[in-house]
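Following this line, the structures themselves.
What follows is calculated from the coordinates using simple rules that are stated; it is not laboratory data. A quick note: this is a predicted structure, and the numbers were derived from the prediction, not measured.
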Structure 1
Amino acid sequence: MGLKFVWGMTGTGYLIKESIDFMKTLQEDYNADITVTLSKEGEVVVKWYKYWDYLNEVIKSVRVEKSANNPFLAGPLQIGKYDFLLVCPVSANSVAKIVYGIADTLITNCVAQTIKGSVPVYLLPSDQHKEPIMTTKPDGSPLILKIRDVEINNVEKLKKMEGITVLRDFKELKTLLIEKSQYKQ
């Protein structure tokens, strides 16, 4: 049996396709059991980028937020029914909520409750480096985004929080998950 984990996605277009492609690789090559959960805004953005059908082709268990505790994932995460919680991409809004202890969305509540159960939490924020990020518009054309100081400061606070590992980039995320998958096999 491979890894069993929850992959959360929030409302940012950063790394959506790369994330889904890697989910597919983890399932096919490492027998990973992945439950994807989307915040309400995550669902909006995935659909806007036209990756909704692709996500549902790759992942059999896609759960969309109805409230902060529905679908009920926080409890199973907290008691270790999953190996860990990964959230990628994490929007600046979700980072700010996590940093200030606001657990009013499915993703932020899952983060809070997972930490309380001493289950690992891995986050890859979209807005964490001072230099502008290159992402894409829904039509595939390039989009350069300037990152604000408030977002950098919130990520720095996030890095100091107990129970959270902040991943620097997608390469680090891939390395982490492949290593965990190889260990689990």
Structure 2
Amino acid sequence: MQSEKDCPVLRGEKLYVPFVGAIIERKGPNGQRQILIQTRVKESDSSYSGRLEIPSGKMQAFEDVYDTIKREVLEETGLKIISVIGKNQRVDHSSQGVISSIIEPFCVTQMQDGPFVGLIFLCEAIGEPKPQTEEAKDATWMDIQELQSVILSNPERIYTAFLAPLQLYIQSFEL
């Protein structure tokens, strides 16, 4: 559980931290749908270290959300994002020289004990995942049937921020 001291403060208000997550899809060797799952390695968050997760990371100030996805996936897995579902539906509006964008993630997730709220996107990537980085290890392609089994039998194995999005993803298919 996060403490209130971990919350960023702006003009005296405690705020949530935005992050992105990537459900990276591919067709497996037998045509089955797979997604990339990795093991979380975070010294700063030992209570969740060792849990299964999808690639993710915090947005940097003034960074485009799609650039954040590409950067975080590359940093954590070595994979290069080639497609983000919904990116082509982006609509930009401008007023007084400032652009506001409408984006359509797969879903939005919120850690109720804070301080994180995440935009989760469906993606495709190329390359082979790195075996270990500073923030993740054991990246592997997992069949969604196997992931469903893990979620149903042992949901504690999944990092909480991604449990609901992964359940929603699996529900979107008739297994």
For the read-out helix-only ellipticity at 222 nm (-39500 (n - 2.57) for each DSSP H run of 4 or more, over all residues; to 500), a value of -13000 was computed from one structure; give its label from 1, 2.
1
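Comparing Kirkwood radius over Cα pairs in Å, for residues 17-96 alone across 1, 2, which structure shows the greatest value? Numbers along the way, then the final one.
On the way: 1: 13.6; 2: 14.5.
If we compare Kirkwood radius over Cα pairs in Å, for residues 17-96 alone over 1, 2, the biggest value is for 2.
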Given structures 1, 2, which gives the highest value for volume of the Cα convex hull per residue in Å³?
2
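Work out relative contact order in percent (Cα under 8 Å, 6 or more apart) for each of structures 1, 2, then name the structure with the largest result. Provide the component values of the computation, followed by the final result.
On the way: 1: 24; 2: 28.
For this comparison of relative contact order in percent (Cα under 8 Å, 6 or more apart), the top structure is 2.
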